[in-house]
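**Student:** These notes open a run of structures that come right after.
We did not get these values from a lab; they are worked out from the coordinates using the rules stated. Computed from a predicted structure; not experimentally measured. Cβ atoms are built from the backbone, for glycine too; each structure is taken alone.
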Structure P
Amino acid sequence: MDRACEVTVDARGLDCPLPLLKAKQALNRMASGQQLEVLATDAGSVRDFAVFSEQSGHSLLLSEEEGGEYRYILEKS
């Protein structure tokens, strides 16, 4: 489970809903089973990514915050 993510989206400095929008665009270009890392600074993104993973079927493997920076890892369904 410690494999590198195939794609990283740097959405730091962007406000809601841009981090999620950029993640959706990246996921659309990815194959099933690939992992996407998203970096963000918008506190609202925590809820956005949790709800998105539930509704979309993509797995939210990681959601963490450190020093005001949020990091998510999603696996495309």
Structure Q
Amino acid sequence: MTKEIKVCMGSACFAKGNQDNLEYLKEYIEENNLDTEISIIGSLCENKCSEGPRIIVDGTEYKKITREQISEILRS
């Protein structure tokens, strides 16, 4: 079953770190040959800018997410 990671692409989330988070996700997936197991989807702003950067992994929302937190999520 493919895992889905939704990355907020709204300008606030992107400026607060999702630009780097997206690059990290792509690198991690490529380096670990997970492209058939993980799907990255961009989402439009959901008006939760103060909680950004935000990602959603299989329906679970993560707020003020950092690269280190993403690394932990991907390993689990």
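**Student:** Which of P, Q yields 33 for relative contact order in percent (Cα under 8 Å, 6 or more apart), as computed?
**Tutor:** Attributed to the structure labelled P.
**Student:** Computing distance in nm of label points 7 Å out along Cα→Cβ at positions 4 and 28 for each of P, Q, which one ends up highest?
**Tutor:** Numbers: P: 2.7; Q: 1.9.
Of structures P, Q, the maximum of distance in nm of label points 7 Å out along Cα→Cβ at positions 4 and 28 occurs in P.
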